[in-house]
Structure P
Amino acid sequence: METNQYLIGAMMSDSQRREQLIDTAIELFAKHGFHATGIDRILAVSGVSKKTLYRHFRSKDELILAALRKYDGLFRNNFMRSVESRATAPRDRLLALFDVARDWFEDNSFYGCMFINAVGEFSDPDTPVRHQCKAFKSMIRDYIEQQCRGMGAPDPTGLAEELAMVLEGATVTAQVSQNRARAAEIAKTAAVALIDKAMEGAADG
């Protein structure tokens, strides 16, 4: 017999209910989008009451922001940790980004990048949601630049921007493609070419 979601919600502490709301929101926003996912749907799936929701979040936008912040932390822990478990040298870590991306693309829970999707739904650039998206993308680019510097690239900032763009393009392509793995493979090939070209300058110098 299936357990009633509201019974589960009643058994949780207040802090657990808050996390349940955020976790449910992440799942539904990823699958169905931010505007298409209503509060009533989040409450029904989470088993949390509307009163509890509005005790923690004054609006749906606040819940969206909390979901993006938690997803940011989860992504950093899972994606970056996976990259660093596969490689130690900076160049190898740069290429491992695309191997980990391939695994992500092929996962059944992949619905594209939540931050790219959010930017598509929130057109005003001067909102907390857009600022959170920008911060996430800056974090990715900064990590890539750190590896480029560690590799001794003559222009680590420029190379990082190029590699970040390749990774972004692969993510969007995988979201709409029938062959998600191929998107990562092509991106990795492009990354190798960009890195090799950049490091020719280091060798010439």
Structure Q
Amino acid sequence: MAKKIGLLHTSRVHIKTFEDLLKKEDSDAEAFHLVAAGLLEHHQKYGTDQELRDIIDIEISKLAKKADIILCTCSSIAQAAVDLAPKYALPILRIDKPMAEKAVLMADNIIVLASLETTLESSVKIIKQAAQENNKNPKVVAHVCQGAWSYFEADDYKNYFKTIANCIDDLANQADVIVLAQASMADAKNYVKANIPILSSPELALQAVLDY
């Protein structure tokens, strides 16, 4: 029986990303996409407050009617989505958990790079949680790629990726691996010149969903 995957996004750009990955995996899974850009905007202003949790609950309830597993593709709000799993008796996964687990197993010196500062706390926290679960104690340093997010907001993805790639090149000699905190950053790898392992979340997360 084909798996039914519900995907909660905060940007429409992620729909194509995950549809392309499903084709690449040659999976017969059926994907249900729900885009709620206002969730990220709210988080940027107010953090994970009760109002945000209530709105996420409403969006998850829509996906729960169609899906048998849900993936939240926004790192900033992911934990609030995961917290709803018991209510809906469904597995709800956060996009960055598989990436965090891989990072702590492969490196002692990790840089977490974000294009949006409000994402960093959540991203660093999940890496430290993964480290604890795997009895690892890596050094984790967080960086914001200044100027990148304005390109994303302007739909100028090429300059968004290039700006992130320049940040990676500048930081490459300071870490064993660079973790890209947001799914939107993944294609920046195509512009990087430095020779350093770079982890991004979409492909690892989808594989975790398909393997669940």
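No lab work stands behind these numbers, since they all come straight from the coordinates. The structure displayed is predicted, hence computed values, not measured ones.
Work out the source of 30 here, i.e. which of P, Q gives that when percent of Cα pairs over 31 Å apart is computed.
P
Taking helix-only ellipticity at 222 nm (-39500 (n - 2.57) for each DSSP H run of 4 or more, over all residues; to 500) from the coordinates of each of P, Q, which one would give -14000?
Details: P: -25000; Q: -14000.
Derived from Q, not from the others.
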